[in-house]
Structure formats: structure tokens, C-alpha cells
1. Taking mean count of other Cβ atoms within 10 Å over residues 31-38 for each of 1, 2, which is largest?
2. For FRET efficiency 1/(1 + (r/R0)^6) of positions 23 and 55 (r between Cβ atoms, R0 = 41 Å, to 0.05), which of the structures 1, 2 scores highest?
3. Tell me which of 1, 2 gives -1.10, -1.33, -1.37, -1.39 when you compute log10 I(q)/I(0) by the Debye sum over Cα atoms at q = 0.16, 0.21, 0.22, 0.23 Å⁻¹.
Structure 1
Amino acid sequence: MKKRFTKVRLGEGLEEGRTDWKRVQTLSDDDIARAIDEDPDTFELDPAWLDTAVIVRPARPKEKISARFDKDVLDWFKSQGEGYQSRMNAVLRAYYEAQTRRNPSAR
């Protein structure tokens, strides 16, 4: 199943839908805590969860290229399983973002 992302500007769409915003604004902290406790879909987040958390970003347009990598590097990424090209892209993106934060003119 393909996931779809919808762009919404901050504040847009709040007047639509079925949420009773006036009632929500009158809830006390105790009311909210009680509602959370009674919600079967709510769970306590185990701090260890962060050790395996992955940031998933919406796909950006890709460009097909031919590239050469050191065999051991490529073999290691491939050994990690399906999606190795996306992981390689994520490593390159992290490097790119770190460099452009330091030197915005490098974009």
C-alpha cells in the first residue's frame, strides 16, 4: 500500500471536520489525562524505542545516475538488506545537510 502525504498550511482545515474545538479548549489537564488513560490506542513510549527509531521522509524526486563505490562499502550496504540504495542516499543526505548548515552558500 502506497502512503500518501498531504500538505496543509498551519491553521488550514481546523474549521473543517467534526472536531468540537470549543469543547476541546475547555478541557482541563485532568480531563485530557483521563482521556489518554482511557484510549486503547495510547501506550507508554519505552525510552529504548528511540534506539531503533528511524526518520522516514516523504520521497523526493530521484535522478538515475551511474556511480562507482568501493566494493566493501557497497557490499556492506547490500548486506543490510532491501533498501540499501535508500540508506546510502540517507547517509549522503545527512552529510549534505551537515555541510550546508555550516556553509549555506555551499548549496
Structure 2
Amino acid sequence: MIVEFSISPLGVGESLSRYVARVIDLVDKSGLPYLLTPMGTIVEGEWKEVMGLIERCHKLMRELAPRVATRIYIDDRPGRKGLLQYKIKSVEEKLGRKIKRAVPDS
């Protein structure tokens, strides 16, 4: 399954990157395949490991901020692995070309 989630600290001001960085450190150290996007993080794995990671991330943010909003979107398709790459490749096959995947470094 793949899960997109975002955890937002509330009541800490406008700049959130230092809080997000602490959460992404947990995600990165988890060993699960993930993709960081400007609006959230997508993680792939089994239910218990992904939801356990999101719980740890939420709890960490609760230690850093007085209020936390967590959004979770789940795509659960049993028996499939490598969905982070597969979904993009499938769209590219239908288009017959590669698509732009990321914003270039400036």
C-alpha cells in the first residue's frame, strides 16, 4: 500500500520547514520507500509499518507544537509492491513519453 500524509504544526508561526525536517528525518531513518513532495510525503509499505511510522511522526510533532493537524490518504492494493515507481511508469506508458517528475534545482 502507499500512503500520502502531511503533518502540520499549528501555532508555531509561518515557517514550518524546521518542524517538517524533524519528521522527515524519522521517515528517512525508517527504511521505507518514500517520496517527499512540497505538499506531503508518500510512503510505501505494509499497514502496520506505515501506520506505525505515521503515528511516531505525529507524536514527534506533538512534542514540538501546541497543536497538530495530520492528513492521511491511503491507497491499499494487496499484492502490489513498487507502487511509487509503477504508478508513474503506467501513466508514461499510456502517454508514450516520459513526464516531468520534479521541479529542477534552481
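Coordinate-derived values only; no laboratory data. It should be emphasised that the depicted structure is a prediction, and the values quoted were computed from it without experimental measurement. Cβ atoms are built from the backbone, for glycine too; each structure is taken alone.
1. Numbers: 1: 10.2; 2: 13.1.
Going through 1, 2 one by one, mean count of other Cβ atoms within 10 Å over residues 31-38 is largest in 2.
2. Numbers: 1: 0.75; 2: 1.00.
Result for FRET efficiency 1/(1 + (r/R0)^6) of positions 23 and 55 (r between Cβ atoms, R0 = 41 Å, to 0.05) over 1, 2: largest is 2.
3. Of the structures listed, the value fits 1.
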